[in-house]
Structures are given as structure tokens and as C-alpha cells.
Structure 1
Amino acid sequence: MKKKKNIAIVAHDNRKKDIMEWVAFNWKELLQHDLICTGTTGKMVEDTLAMSCHEHGAVPPTVARLKSGPLGGDQQLGALICEGKVDMLIFFWDPMQPQPHDVDVKALLRITVLYNIPTASNRSTADFMVTSALFHENYQPILKDYAGYITREVDMS
């Protein structure tokens, strides 16, 4: 990871207010990085950052917007992680409400673990991430070598 990170920000509907409060509180930290969001969250992040930046005379960052989670945005984000194009994920998911795309959410979270991507699922963890000394520094995560898994023999009988 370079100093300037690619940060994905995602929130389920019942957590969008929480993520917008977090973005508004941490806008100065987020300005220094590239942001990727799914669907409606992306528009809300853009608007929140634009308002915060306007109030302080700063230029808001560009937010790359993917499809909405249920329409494939979670899968798009997972693919970006696999391609090494996402450095960390802030994902405020709703633990109290079943989602129509729960399998996609589970797959996304599995990919973050597989590729050792720092992932925050709540405000406390997200606050710890953005205040870490590593947040604005180069960092090389240790990745597990899956070559043995890829080259394993498969019994086709």
C-alpha cells in the first residue's frame, strides 16, 4: 500500500446515516486518499465531502462509484480487491436486517480476509484505522501464499 490509499466505503441502508456522520467527522483524513463506493453510498459520500470541503475552502476528492450492492456492487468491489485496487474497506453493515444480497456481502468479507485488507465494520474500528500511524504511510501487508492451493491435484474420478 502506498501512502495514498484506495479506500472503499460501503453502508447498508440502515447504516447510511452512521457512515455519513463518520465521513463528515473524518473528511480531512479521507481527502488525502482515493475513495470507491457502492451505489447510493457513493452519492452520499460525495455530497457529505463536498459540503465539508466547501465549508473549509478545500477541494473535494473524486469518488469512484460502483453499482448498488444488491445490483452487483459488492461483487465489483470484491473483484477490485482481488486485482489489488483496494487497500482498505470501511463497511457499515446492518446486523439486524437481512439483506437480499447476504451471500454477496459474505463473499466480499471473505475476500477482504483472503487478501488481508484492513476492514472496519463499525465506527470504533473505522476510527482506529484512520488514526493509526500506518494510515498515511506506506505499508506492505503480508499475504498468504496460495500457490499450493492453486496447483493442487484434483481427483476427477
Structure 2
Amino acid sequence: MKKSAQNYQIDNLDKNILSELMNDARKAYSEIAKRYKVSPATIHVRVEKMRAAGIIKGTHLAVNPKALGYEVCCFIGITLRQAGDYPSAIAKLEKLEEVIEAHYTTGQYNVFIKILTRSIDDLQNILINRIQAIPEIQSTETLISLQQPIKRDLQP
């Protein structure tokens, strides 16, 4: 039976393991074990239990978008024509590779997305010809990110 994250109580060792792996997902379990004075098997078991509980969702490689030529990061608030348009609008937005995040929100916008583009010209093209062309979208407001002074993962 799979434990849910709600039923799994993490302790200080689990928090330390998460912190270590969040800083370097490739860190050897033996290094973590040595630092916290437990066996590598203990680290392995704890990690597997946190995976089973859904606390650890996987590992990923972090890429620097600017190093790949993506110079423009922006956020777009989207107002849908009708609330029922949400599923089809999301399906269409999901097909746009520039859309890297989408959030269903309360407040002024129904959906808030984050996109990366290579240039302002690309942003204009994507906005006018691909995003605003989606029939379910009534209006948009674009906010261009000038810099990202804070970026961090949730600490356990």
C-alpha cells in the first residue's frame, strides 16, 4: 500500500536528506550517510519511502535559459471568455513550447502563464499570432521580467 504525503511524517534526518539532494541530486547516498552518521542503506530506504509518499517527485537537470539564447522571460495574465473555456485553453497553451508554466488563478486573471522567448520580436509574434489567437482567450496582460533576484526551492 502506497503511503500518501499526508500520512508520511518527515523527521530531521528526512529534512537533511531532502536538503542535500535538492542542492545536488547527484550526491552519493554514502556521502550523505557519512555526514549524518547513518548507513547508506538508511539513506536509500528513507529516499524510497519519500518517493513512495510522493514527497520526492523525481530528479531533473536545471538549464540556464539565457545560455541557450532565451533572453526574454515574461508572465502573461489571461482572461478567458467563459470559465468553461479553461480546459480547451489550457490544452492549446500546452502545445506552445514557449509556455513553461501555467497556473489557474483567482483574482483578475483566470490563467497566469510564464513564457521564455529569444527576443522581444519573438514575444510579440507569439503573443499576437499564437496566444491571443486562441479563441477561448478574451484578453491578456504581459509583464516582462527584468531580472530574477530570488529563485529558490521550498526548503523541507
Structure 3
Amino acid sequence: MDLQKTYTVDEAQKKLEHYCAYQERCHKEVKSKLKEMRMIPEAIDTIMVHLIQHNYLNEERFAKTFVRGKFRIKKWGKNRLVRELKFREISTYSIDSALKEIDLDDYYKTLDDLVQKRIQQVKEKNHYKKKKKVADYLLYRGWESHLVYEKLNEYL
């Protein structure tokens, strides 16, 4: 027997205020959370509007926080950041605005550090295979190919 808890709009709203206050969320995450709570579409719309009006939910702020965090901690390149934000259904405007959060000097410095570190880690005798392994690693992390190959040619 399925005894799933049901929520009133007010209860769900309070719960989602806490959910959004705990950490930045995107609209898609909040919507799916409300669907999990078995809220009807009208209630979902009402709660979403409330969260946006009371600044619990802000797409641009989410995008900026996401970009700063993933760049600083996971060292993702711009391609990966854009791909992940699009997957979360973030608008192009917010994505562009978020990418401006990355200082270009930091961006190039991070790539440089990653290339050097990865070259040390890859134990491959064949020059071309080593270059390919390092490049694949960086491309997977979303670094632009022209920057990756420019850097690799500098070091290998």
C-alpha cells in the first residue's frame, strides 16, 4: 500500500523555500522536486512564481554560482559548463552572463596547470599517444580544442 505524503500548497511552498535557501537551484530541479511531491501543475506554477518573486529562485544567480564552483573546484572548461547549463535548461542570456564570471587570466592559468599536471600523470612513451591522452582528458572536461592543442604544442 502506497502511503505517499501529500502536501498543501503552503506546506510545499515552505519545504521548497528551505530547499532553495540551502543551495542555489535551477528551475528544472525545483519543478522535478515538486513533481516528486505529487503536486498538480497549477500548484507547481503557483509555487514557482512565489519562489521567483521572493528571490528563492534566480536562474542567472544559479548559473553564475554553478560556473564559479565547477570552474574553481572541478576545473571544467567553458564547453562543459555550457553543456551542463543547457542540460539544466538555463537560458542563453544567463549562460553568457555566467561565463563572464570567469577571469580570462585565471582560465588560461588553470588550463596551463592542468596540462602540466596531466603530462606528468600520463605514463606513455609514445609521444603521439601521450599527446592524445592528455588532449582527450582536457576535451572531456570541456576545454576548447584550439586552446588544448595550442598548450600541448607548447609542452610536448
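Each value in this text was obtained by applying a stated rule to the coordinates, not by laboratory testing. Quantities reported herein were computed from a predicted structural model and do not represent experimental measurements. Cβ atoms are built from the backbone, for glycine too; each structure is taken alone.
Given that relative contact order in percent (Cα under 8 Å, 6 or more apart), derived from a single structure, equals 25, which label among 1, 2, 3 identifies that structure?
Numbers: 1: 29; 2: 25; 3: 21.
Only structure 2 yields this read-out.
Comparing 1, 2, 3, where is Rg/Rh (Cα atoms, Kirkwood Rh) highest? Walk me through the numbers before you get to the answer.
Numbers: 1: 1.01; 2: 1.10; 3: 1.16.
Of structures 1, 2, 3, the maximum of Rg/Rh (Cα atoms, Kirkwood Rh) occurs in 3.
A value of -9000 was derived for helix-only ellipticity at 222 nm (-39500 (n - 2.57) for each DSSP H run of 4 or more, over all residues; to 500); which structure in 1, 2, 3 was it taken from? Among 1, 2, 3, the structure yielding -9000 for helix-only ellipticity at 222 nm (-39500 (n - 2.57) for each DSSP H run of 4 or more, over all residues; to 500) is 2.
Given 2.4 as the derived value for distance in nm of label points 7 Å out along Cα→Cβ at positions 49 and 137, which of the supplied structures 1, 2, 3 does it correspond to?
Numbers: 1: 2.4; 2: 4.6; 3: 5.2.
So the calculation was done on 1.
Once distance in nm of label points 7 Å out along Cα→Cβ at positions 9 and 97 is evaluated on every structure in 1, 2, 3, the highest one turns out to be 2.
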